[in-house]
Structure I
Amino acid sequence: MNEPGIQSLMDQETLDRRVRAGETPEWVTDHWETFQNGLLGERNGSPFPCFFGAESVQQGEPLYTAVPSMNDADALLTLRDRILEYLEIYRDHSERASLVTFFEPPAEPLSEREYHDALWHVLQTLHCHDPEPWPEDIPTDPNDPYWEFCLGGEPMFPTCRAPFYDDRKSRYCPIGLEITFQPRSLFEDLGVTADTEAGQHAREIIQGRLEAYDGVCPHADLGDWGVDGDREWPQYMLSADEDQAPAECPITITREHPKPAARLP
């Protein structure tokens, strides 16, 4: 961790120091500044809805990496390696250590549809080059309420921020794509899964903050893992315009391992 270069796995102190020293590209600097402002600032007199995330950033707990492309093969395979490295060490780093990934913005602005495509291209590529088999206890069908994205044998919840959110500012990043990876075990270790009283209380607080912060009702796709009728995959990148969001989950999951002809999609 903290090796030279923006594609290394960095703790928050190292990222901040490199940004302040001018050792990062402008787009990484912009990502870091807007990320801090978004999670630690207020909007409509309300703090950022996810108080776990805000407190984590305030305490310097997340880990970070930067990805210089949303489609380059080498960049995405390096991202895979950083996620696997993160999964090995995050428990020893902090109980709330999520992995925040900043992507270099495209040369030209993208539509919402193109950002959805970019997200699922990233996740499909990670799956195709996963060194571990898909967990036996996780369904391969995204329409199953117990499905969620996995890598390295670990179920996780990747959430996105992107430039196309005009109203839903809790998901807004003016620079480009940003994905935060959070293993399900992180929520279990904190005791805030949907099947616990603490988890339900946390969700009530977050939902109330969401409406105040965004100025709009919480998104209809928000739900809980394993709850009948809820689906995990639409929550990764919430839609702003339903016509531009995928109607079906655009990822193909296989238990075949190792994948003999894994190719970048």
Structure II
Amino acid sequence: MEETKFFVQEICKDVYLIDADGKCAAYLVVGESKAVLIDTTLGFGDIYSLVKGLTNLPVVVVNTHAHCDHVWGNYQFEEAYISEADMTLYKETFSAEEKRKLFEMNMSHNPSADINEEEVESWINLKSCKVLPIKAGDVIDIGNKQLKVIELPGHTAGSIALLDEQDKTLFGGDSIIGWLWMQLPESVTLTKYLNSMKELKKHCSEFNYIYTGHARCNDKPFNVSIIDDIINDVGKIIDGTVVGSQFKDERFEGLECKFENWSILYDGEKVK
């Protein structure tokens, strides 16, 4: 199987964006006593060795949500933290059935790839590390700074963000992103997502920038002002002022709204 190519950028002192071949992103925040790895990407590359090359401190792994491109690398670590609300989804994501389904779907887009079936089966049957719950208000102390957990149900029921108040940075996973997926079975209603964003707005004085789960090296982070945009734009969908256009591809379908600074794909049956 093809190994992921990682690209690393120090976005501020001792904080690293780890771009997994343009497909997804993880972040490493290094403190004085330990480090926090936010998400572990798809698990096709050796992210463990990469992280150990950046720090020799103990590493705490935290997943922003339970989708495969954020958790499949967990098997390389001893334990990881995720919201209790995403625990069931996490188990499904790590099931052999789900791995096989996703692999076959990807192969349909690249049928000429050189695939070693033995390696594929070995990867499909990899088991997760130990997983522990994390919740809103939990604080991860890494010595010279703290990362605070903020719950953001929306993209998934258990989506969270991590706030690094010292560096004025929010690591938002897929909850705040250029093209937000809210059409998934595990996504909550737009009304619940809007409430999440209103709760997050109470913290807006504590950060200036938002890094997403699909940033690439040299991408600019969102400014905190995007929170106001999201609140206003989602409110328009909920009150019927704006209605999305039909979107469909080989993966899924839904209604799509394109706004000035971001876009959303949502299920018309899960607005309120």
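Match the computed value 20.1 of mean count of other Cβ atoms within 10 Å over residues 122-129 to one of the structures I, II, and report its label.
Details: I: 20.1; II: 13.6.
Derived from I, not from the others.
Quick check: 0.8 is what I get for distance in nm of label points 7 Å out along Cα→Cβ at positions 66 and 90, calculated from one of I, II. Which structure matches? Display every interim value, and only then the final one.
Details: I: 2.2; II: 0.8.
Answer by label: II.
To which of I, II does the computed value -7000 (helix-only ellipticity at 222 nm (-39500 (n - 2.57) for each DSSP H run of 4 or more, over all residues; to 500)) belong? Spell out each step's value before the answer.
Numbers: I: -11500; II: -7000.
It was calculated from structure II.
One of I, II was used to compute relative contact order in percent (Cα under 8 Å, 6 or more apart), and the result was 15. Which label is that? Working shown, then result.
Working: I: 21; II: 15.
Going label by label, the one that fits is II.
One of I, II was used to compute distance in nm of label points 7 Å out along Cα→Cβ at positions 58 and 146, and the result was 1.8. Which label is that? Don't jump to the answer; show the numbers that get you there.
Values: I: 3.8; II: 1.8.
Of the structures listed, the value fits II.
Bear in mind these aren't lab numbers, they're just calculated from the coordinates by the rules spelled out. Being a predicted model, the structure only gives us computed values, none of them experimental. Cβ atoms are built from the backbone, for glycine too; each structure is taken alone.
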